[in-house]
Structure I
Amino acid sequence: MNATAAALSEFLQGSVCVFGFGNRMWSDDGAGSYLAESLQGVDGVHAVDGGFVPENHLEAVVRTQPDTVLLADATDFGGVPGECRLLQGDDLAMCGVSSHAGSPKMLSLYLAARTGARIVLLGIQPENSGEGERLSHSVQAAVNYLTKILTSVQ
């Protein structure tokens with residue numbers, strides 16, 4: 001995941017808002033939501049937990065007046081469970097199916113129009129998207145690692 005740390009430190013500029021979302025009732029699908037929760041209250045970090053209805057939390061992201069928005073979501077990009085990738089532009093349209101209504105592409109377009117911020121999706125490859133309120137070991141390890149990275153680059 002060192003490549004992820006390098007990519008994040010290069011991408012994250014100015015005021016950053018981490019906008020995590022996902023459905024915590026479907027195991028690893030909740031990864032983005034758990035990541036945002038882990039960052040709430042950290043000095044210098046704006047984090048919004050969009051849950052499984054992220055479109056209802058877009059204005060909370062806008063109010064942070066970000067220069068950069070990091071969308072965080074469990075995304076099936078065919079990687080190894082727990083692997084993380086930064087995805088932009090056309091790559092967002094190719095992300096796997098999610099349990100929430102707002103697609104990362106749609107959320108990205110809306111937030112870019114409202115904020116003028118740079119937007120990227122931090123995709124976390126799920127291992128298990130079946131029913132359950134716990135993250136798999138590999139995805140929990142990724143969330144812990146990302147929390148550490150994001151608190152150190154701010």
Structure II
Amino acid sequence: MQLTDLISPDRIACDIDAQSKKRALERLSELISRGQENVSTADVFNSLLARERLGATGVGYGVAIPHGRLKNSKLALGAFIKLKKGVDFDALDHQPVDLLFALLVPEKSDSEHLQTLAQLASLFRDEAMRKKLRQVDSGPALHQLFVEWQQSH
């Protein structure tokens with residue numbers, strides 16, 4: 001699965017004012033559930049929160065990749081937010097997180113989502129890409145960065 005299949009400009013938000021991990025997860029949940037039949041914001045939030053309780057999804061470098069499973073979805077869905085100011089996300093490097101890409105997969109999903117998580121990890125390990133993501137200030141421009149990265153990999 002391509003990252004660009006998971007996310008569209010309307011599921012990307014910039015300069016979000018979230019004071020906590022919980023508020024950032026709520027905002028991601030709102031974006032993911034937008035326009036999706038049978039997928040509620042509450043279900044998305046509960047899935048992301050349940051996964052966080054198992055272990056933090058802050059991967060370092062100011063990045064988190066919260067993820068979970070959804071009963072009522074047949075498609076993998078993604079959302080991306082860039083926060084105005086980083087929040088504590090229990091990241092491995094103890095740095096505040098300001099870039100968050102959420103991934104939700106169907107409850108009965110196979111290992112394809114693991115490949116998607118690996119792609120996301122690769123994208124966010126790229127220091128130049130992180131810098132570009134932090135400099136751009138619109139959903140469509142951020143989406144274009146994801147498209148360009150996907151095409152080059």
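Just so you know, all these numbers are worked out from the coordinates, no wet-lab data involved. The shown structure was predicted, so the numbers you read here are calculated from the model rather than taken from an experiment. Cβ atoms are built from the backbone, for glycine too; each structure is taken alone.
Among the shown structures I, II, from which was the value -13500 of helix-only ellipticity at 222 nm (-39500 (n - 2.57) for each DSSP H run of 4 or more, over all residues; to 500) calculated? The read-out was computed on structure II. If you rank structures I, II by mean count of other Cβ atoms within 10 Å over residues 107-114, which sits at the top with the largest value? Top value of mean count of other Cβ atoms within 10 Å over residues 107-114, among I, II, belongs to structure I. Starting from the value 1.6: which structure in I, II was distance in nm of label points 7 Å out along Cα→Cβ at positions 3 and 115 calculated from? So the calculation was done on II.
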